[in-house]
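In the part that follows, the structures are each spelled out as structure tokens.
Read-outs: derived from the displayed coordinates by stated rules, not from any lab. Nothing here was measured: the structure is a model prediction, and the numbers come from that model. Cβ atoms are built from the backbone, for glycine too; each structure is taken alone.
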Structure P
């Protein structure tokens, strides 16, 4: 089982997670060794026990404007989610996935990159806005690999920069 903890502000991340969960179900029906996904969206009343086990996070990119290089790199809108992660056992955080808009160039996926550095976890992948099937397949494959590595070795991979 792949555990995903995510936050969705506009619904784009939620839509991608639903696509990812559906893809995992199809993959599992074809090959029972393919892991299913258990996803929990961050809310005030959520069951936060997901962070008591190995998990991945998915975060959207909401920044304070600018260009992401000289300015506009301060995270906004996901601060409560980050606070929840700050209280979690970061050894269980296996990796970070991010979304964003490629039109914002250097800011694309910047929140996920910040989270990966902050929690010394690998950046698993990035997808645009609501994502597409190709991105879901690619990210599911990466999640499966990282989860399998963790299951076999019991340790996180080194941060990929």
Structure Q
């Protein structure tokens, strides 16, 4: 894979999870850093943050439209999760079965880098980003914003 589109989840107005961390703010830090690493590997990277959407539906449509407008090998959406204050961890969501191995590999790498639980690859058939993009796609849940050990 040489060409990627990476976007932050949600939008300035359509906010995501919050707790010790704010999902939108943190995803907007991760996207350019990952893009920088990929560019160092001579990959072509397009990045996107949605600053205009006012509803969740518009947000998903805006992000998917941007991804589908670019030449790329892989679509990546960066998110932060909430809901397991005790355990936390990282997980990578995928849609097509062909993306399971990649999702598992990315989840394991993030887990090891952050020293948090690897929740693994999770198949999701109900997410607009994963269903709407026309190339292989993964949605990364970096960590849990409401788990103090993850935030630290």
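Here are the numbers for the structure shown:
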{"quantity": "If mean count of other Cβ atoms within 10 Å over residues 37-44 is computed and equals 11.9, the structure in P, Q", "calculated": "Q"}
{"quantity": "Structure (P, Q) behind the derived value 24 of relative contact order in percent (Cα under 8 Å, 6 or more apart)", "calculated": "P"}
{"quantity": "Source structure (of P, Q) for distance in nm of label points 7 Å out along Cα→Cβ at positions 93 and 125, computed value 1.5", "calculated": "Q"}
{"quantity": "Of the structures P, Q, the one that 12.6, 40 was derived from, the read-out being Rg and Dmax of the Cα atoms in Å, for residues 69-108 alone", "calculated": "Q"}
